Every structure is written in C-alpha cells, then in structure tokens.
Structure I
Amino acid sequence: MKITRIERTVVCVPFLPGILPQPEFEESTAAYPQPLGERRHDVLRLHTDTGPVGIGMSPPYFGDRDDEPPDLIGKDPLSFEPRSLGGGGYAIALLDLIGKAIDWPLCRIFGGRLQERVLIDYWISRMSPEASAAAARRAAGNGFHGIKLKCKWEDNNVVDRVHAIHEAAPHLRIVLDPNERFHNLENALHLARQLESFDVLFEDPFPKEDLEQHRRFRQETSVPIAPHLQNPRQVIEAVHLQAADGINIGPSDWTFLDMARIAETGGIPVWNASNVDLGVFDAFRLHASAATPNCTLGSDLCGNFVHEHSLLAQPLVVDGYAAVPEGPGLGVELDEDAVARYALLTQIWP
C-alpha cells in the first residue's frame, strides 16, 4: 500500500441554535478572536494505490490557511510507527490507514477495546438561566445523562443556571466549566456551598499552577473538582496531592492514554476533552477513550449534536453514549454530500 494522492477540503459547519453564547455573553479572546461559529476544519483524505482511503481532520482554526501537506506521497502507511503519530490532522488519517491495512480498529492499536461505549455529555456555552433550561430539556429529550456549561464568575448567574437546569431535567449531572474564571478558591467555595445539594462538578474553577488549592477545595466542600490537565507531570502531582475527583485530559492521542493510566493509579476517573470538533476528530478521541478503562466521566465528543452535521454518514452519539466503531481504522465513513455542502475549498496533491 502506497499513498498516491492527498486531498484537503476546508469546511465550515454552523452550530445549531441554542448552543453558542447569547449576544450579551459573547466575548473575544486570544484563543477565540472570532465567533465560534466561524471556525473551520480541514477534512483530510489520503488516497492509496490499493483502494483504502485514510480520513483525518485538523483541529479547528479561524481564517484562511494554505499549509503544504507533509511529504507522504509514495509512502507506505505501515512504515510509520503508530506511537510516533500525534493527535490531529494527517496523523489521524495515517492511523486510519494503518488500521485498515492490518484490519484492526484504532482502539486495538491504542491497546485494546476496554469499553464498548463511552459516556458523552451535552454541551452549551454561556447563556441565561432560561436558555440553559431549554438546553437541558433538549438534552434530556435526546437521552443525555449530563450537561456541561461554559460560565464565569462575572456572569452572576451560575447558581441560577444550575437551579433552572435541575428544575427542567432533574436527572442531569451538571459540569460547570469557567475555564479558571471563578478566579480563586474563595469564589469557587462561595458557589460550591450554594450547590452542594445538586449533582454538580466544577471543572477548572480557578488557575491550577498550585494544585494545593484544589486539595483545599476538596477538603472544604463536597462538590467534586476536576482540573483540565495537559501533561503527565500535572496528573502525577494531582494524584500525589489528592487534588482531584476527576480529570479532563487535554491531549487526544497517546498522551491521553498515558495520563489516564497515571490517574487510574490514584483511582481517579477521567474524560476526554475536545475543541467542540466534528465527527472525524470525535471518532479518533472515541477510540482512545475506549482503550481507557477509567474514562467513565462524560466526555466532550459533541460534534454531532452541537453542529448542523458531524460530516459522518452515521452519528456517533445516541442516547448520551458513543458506541465504539467495530470496523478497521476509525471505523467511520464521511457523508460526502454533507462535506460538499459545507465545503469552502478543496486542494489536491500532486
């Protein structure tokens, strides 16, 4: 098997109503200089001389990008060591091809299918209590078991949103994710003590340079806390300090597996983060999650219920769970009509 052609299709898939921030909650940051709905993804295809096509996807980005692809023409996918391939773009497409070449699902390459399905949470951004309640009703109606909401201290409505969601859908577990913008331990405890009777979890409530503050939070409230961590050293520290009830793991590739296994030594469950991506990236993360026995908290693989389309022929998430595909590689197929519908540009090499 040799790679003969590389294809890149730039897409922009709109979000569904009721997901993104309401106008009064919109903001611009260094990471998100434009509205979230304007982000683009690259759908990547690696064509081969024997027929199989590897599919991959870039992380989301804003604006135009015209990067040259890596030097893959004429290469045999099996000449690549899977462990050397990272977690995005062409690496996903190469891993998809490797799996197809050896007839293994990607989760087996990652170490084995240890879960048949992975719990997924509904996802919404910053909004009013009334809009949050409407989202909770949608989530419950679609079989979800948890909902994650973006928020921050300055919204002055976090407690009201939790009350509204609980009234609308009492069974939903609620994850509050301010991206560290409860700012400090004092503010986080002030909110937590008002919410201790609810099934709620705080993700990244304040900066995590000093995880001792997370340990203190655990000592002073019954509300669980889960930092969003990016490297194995942070997980080692969290385990050592007993500073986490759960961990949202940032990296989506082999590092995810490494970090989850460290957390498992401390009896800490994890979930798989995302950038609110589309289906191909979600499928990649799903296989890593399936190879991780302690990935039991609601993961953020939400492409097919926050966007108009996931670009997959079959949605991954049904009734709050993503079933792990059984086919080789990623085990998913693109909906070519949907890709064409949302395409902005297509490039082919050579």
Structure II
Amino acid sequence: MASLGRDAIARVDSADILADVLDMPAQLRDALWRVESAGLEPHDSPGGLVIAGMGGSGIGGALARAVLGVQATRPIVLARDYGLSAWTTPDTTVLCASYSGDTEETLATYESAAALGARRIVVTTGGRLAELARGDGVPVIPIAGGMQPRVAVAYMMVSALEVAAACGAAPSLRSEIDVAAAHAERLVEEWGPESPEESTAKRIARELHGTIPVIAGSGITAPVAYRWKTQLNEMAKTHAFSHELPELDHNELVGWEGAREAGAFVAIFLDDPDLHPRVRDRIELTRSLVEPSAEATIVVHPPAGDRAERVVALVLLGDLVSTYLAVLRGVDPTPVTVLE
C-alpha cells in the first residue's frame, strides 16, 4: 500500500498546498475577524443577496446557502457570469467575490451592480476589484493572500454568511462558525497525513485512484458534491462529475448502463440527516442500481454536528481526498497552468 504520510506527500506537493487545506479551522476564525475589520454597517436589503464569483471564489456562496438552509429569510442567489439577472433590483446587496481581484466576470458584475444602483460589498486580496471598490467607497473584506483561490474557501464562505446577516437575508452564525472550526480541528487529526492509512480520507482516495468519480449530493450536500468535483479537477488533475438527487434518477441513472464501455467509474453519494427521507431512500436504491456498472460505490456520511459543522466537515474531507489522490497519481496538486 502506497504511503500517504507527510514524507510521501511532500515529494509531490512542491508548494505545500496541504498546509492550507489543513489550516481550514484557523481560516474560519480568521475570516470572522477579517469581516469584522471591514466595518460592515447593518442595512436592509428587501431584494436579498447576490453573491458574484467564479470557481474557488464563487463556491463560498453556494456553501453559505447550504449552511443557512431554511434560516435564510430572503433570496440568496449566485451570479457566475458577466452580469446580474434581469430581475435584480436596486434594493439588492451584491457581494463581489474574487480572490485575485482580477476575475473578469466578477469585475463586470461589479460594474453592473453600480449601474443598477445596488449596494456593493467586495471580498478579495486586492487587484483591480479592490482598487475600484476603495475608489468608490465600497466596503472591502480583505482576506489572506498567498494561497490558491480554491483553498481560500473558508474565507469566501464566512464572508458570504456575514454579509447575508448584515443585509438582513439571514441570522448571524458566528457562534456556529466557531463551533465548526473546533470540530474541523479534530477532523484534521482524524483524516490528516498523520492519520492511519485506512482513515476515511485516505481510503476514499485509494478507491478513486484510476477511476472517474461521479459525486451525487442533494439539498445541503449538492454544493459540496460540486466542490468535490472541482477539487478533484484542480488538485488531482482528473475528470470528475457531480449531479443532484433526485434529478439524476430521471436521466443520469440510465447512462450507467454504458459505464463499463466508457471507463472505470466510481459513484459517490454524499448523505446528510437533513435530506428528505425519500432522497435518503433513493441513495440506497440508486446505489444498488449503479453497482453492477461501477468500479465501486461509496456512501459518505458526515460526522454528527449542526449544519455548519457538517458542511465544513464534508468540504474538508473532499479537499483531503483530492490532495491524497494527487499524491497517488504523482501529480503536483498546486499548479493549474491551463486555467492561468
């Protein structure tokens, strides 16, 4: 069995991106402090909140919505394009999230929000976005630099949660974030490089080695499934796909009939106690139906905790799995040359 200890990882992980993955608990706490330092003024946005961002900067908004669930009191929507939806009104708050500050789609949305007269808030390390915001008197949440945007997910998620609270779209979850950070610290020990070789993260990475992962989520775990897919793409440099139950049972399920002809696919189902009971039944039923055509099927259950703890736990697990898979494949998890 190939080792996934620190020495083996260091031979592949030249920029030590694993350190940033393992630092997620501290980043959650630091994110709270950084939002507070921005001095956001509470305000009322009857139109709700739009979170504009791409890739690793945009996923924080999707995860924030998952954490909030039914606690959101106004619409919280994502913008992953060059502007805002036609229905967006001036009484909407627009959070523009770009780690580098130079993401062209997010810069275009920043200008669209200005033309509309909507309130804007920015979360970034700098770049053109910070320059424009400071010139316009727009609040800037300054986040830690020097890392890959995809491992700044804690900063982006917490910023989205705090802005949602500031604009009246949701209650503040500061205490829940603190608890999730403490929980994540324990999971770093349980799943990190010093953990046994049969620990959950290492075991899943080995099951995925040499396969094409297909991750299914639902409700709270749907954006987490997408996060797993994108992390496998960027960290392990491998193809991966995600879909959502129950929708996938109305289309993708048929595609599994030809899976053996196309390649070695592994089905991963991200479960959660808050899923609709029928969806939880569908996980087991769908698993039994795809099993004959899959290299393996895996059901992942989050550790016990509240919604924030469970979302953070599943994100951390996926980040570690993707890093370990990169090591098994012998590819450096940091560079994303084709994106740059």
Structure III
Amino acid sequence: MARVLIVDDSVFMRTVVRDMLSKDPSIEIVGTASDGEDAISKIRDLKPDLITLDIEMPKKNGIEVLQEIGKKKDRPRILMLSTLTTEGAEMTRQAIRLGADDFMPKPKDIPHVKEIGNELISKIKHLIALPRREPVRHAEPSAKKVADRLVLIGSSAGGPQMLDVLLSAIPADLKAAVIVTQHMPVGFTAPLADRFNRLCLLPVKETENGDVLESGRIYISKAGFHTIVTGYLTEGCRTGRLVHSSAPPVHGVRPAVDKTFESAAPVFGKNIVSVILSGMGNDAGEGALAIKKAGGTCIICDEKDCLVYGMARSAITHNAVDSVLPLDSIAEKISRTVNRMEGNCV
C-alpha cells in the first residue's frame, strides 16, 4: 500500500486528486496540506511514502519545501504537480535539480484535470517501485564521436515512466545517438531531460537547433518544435544534424514522432532502430513505415506494459513492426541491433 500526502493550496485540486487516487486500492491517502509549512509538519507526523507537491503556495512554496526536505535520506518520494505556464516549467526544472523525483504538468482548465487520473496513478505506482539510487555522474568524453547509427524512441501518455526503465537500461557504450520524442507541453522537455540525465548511463540533453548527433548521447525533442533530422557530412562520416521546425502540428502534436522518424529514414537508412512505447492516437505509424522501407528496424512495446496502445497499434496497422517485446527486454534488443549495424564512418 502506497501512503500518499496531497499538497496543494487549491481545495478543488486537493479534492480532485484525492478522488482520483482513492479509486486505486493500492493507494492510501494519509492526508492533505494546503501550504508548505503544513506540508513539512505533516510529512514529519504522517511519514508518507510519496507526496504530490504543488509549486505555487502560501507560507512556503514547493521549491522551499524541497530545499528543506529534498536531500534527507528518509524523505518521501516527491512528485511535482506543475502548472502549464512558462514560469511553472522553469520552477519544475529547478525542482528536479533540487531532488524532486518526477513531475506532471497540471491542466489549467477544470474539465481537463480529471483526464490525468490514470496517468497520475501509474506514475505514483512507478515512483514507489523505483529503487533509490545516487544520481549518475557523467564524465566528459575525451573525444566526441559523431553518430553513424541512430535509435529513435516515440511515446506519449504513459511514456515517461516507461522511458525511466528503458533509458536507464541502455549501456554507456552504446554506439549510437538516441532521439526521444515524447509528447509534452512547451517548456517541460527541459526538466524531463534533466531528470533522465540523473538516471541514465548516457548523458541526456534537450535538443537544440543545429545539434550534430553524437554517438553515446540521448536527445529529448524540444516541445513546441518538430525535431527534423537532416543529413550532415563531417570528419569523413555521414551523420545527422537536428533542425527545429515550426511547421503545423501533426496528429495535433508538435513535436510529432512521425516527423522525426520520416526525416531520419533517408539519412540513416538501415542504421536506424525505432521504438514505440505507450501513447494515444496514430503518431509514429507512418514514420515507422518510412524506417522499415529504408531498411531500418521497428520495435514496439507489448500492450500489457503500456498505459495506452494507440501509437504502437498504428505501427502494426502500417505493417511496419519487426518485434513486439516486454518493456524490460527492449534495451538489450536495441544494443544487439546497433552492434550488428555496419557504420558509415571512415
């Protein structure tokens, strides 16, 4: 049983979150708090396993609560519920750097708040089960190597907790660049990259316009732009350079997985392995087909491990799938597939 404390200055949000979480028999709501001082007192008295923590609150805000408890070894898991604003995104990034375990964007409009219930429950269960460990420290490589092999990962609803498992299992000596396109609101892919950078053996960064792909690095597609892979020749190696595109959303999203997959296919061809995780809608199906036609490989996650199966099912519908695997087997499959590729660098 996961013991949860809900911290939010809004009576409405406390009530809605309590109602959503109470539907799951494995979660016990041990209390609620309306401000940071109340939260610290109740954390001490109630000893919850996890707290959902609002950022903007009276007396002490979420950042100040983190500064006080964030580095204590016996502290509860901390899940930030962050407002969908530029300021909210930046404070979320600060919260991750102060030790928050994860975050979830909080819809501003009341009708959409209840839609996050299943994902919130899934995220809480995942965080409770996740073993505590020290943040990974990445040493700067003595020589950067441009990538001639590419791993592409697409996900949406339910994806971040799956990415925890997958990305943290990818070995430090992977001979490929990795691009993750996760549907997220604008501003929230930077804290996502910071969080993964703490967990993964490979260094992680949010994409920047003009990035030349490096082997052994993970790139998180920046929200608000499509991540386009263009061909680039350097140091005797054909690799990829990233371009941020403001073209209209595809499938109602930007970044779209299809745009990244389709643009990468002619650049890396048979040296691509694509992976599709949990997500609603049809994004990724056409891109997976483009990669398949170019000689690349497509892996989708088994439905039992996905919160939503729309994106993976779209790849099946396009007859573009090579393997269907449980989540905990995908990292090994990626490594074996990359190791069989013939590089293009001289």
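Output the label of whichever structure in I, II, III has the greatest value of distance in nm of label points 7 Å out along Cα→Cβ at positions 74 and 266.
By distance in nm of label points 7 Å out along Cα→Cβ at positions 74 and 266, the leading structure of I, II, III is III.
When helix-only ellipticity at 222 nm (-39500 (n - 2.57) for each DSSP H run of 4 or more, over all residues; to 500) is computed for each of I, II, III, which one produces -10500? So the calculation was done on III. Out of I, II, III, which one gives 17.8 for mean count of other Cβ atoms within 10 Å over residues 2-9 as computed from the coordinates? The read-out comes from structure I.
Only the coordinates and a few stated rules stand behind these numbers; no lab work does. Every value quoted in this text rests on a predicted model; they were computed, and no experiment measured them. Cβ atoms are built from the backbone, for glycine too; each structure is taken alone.
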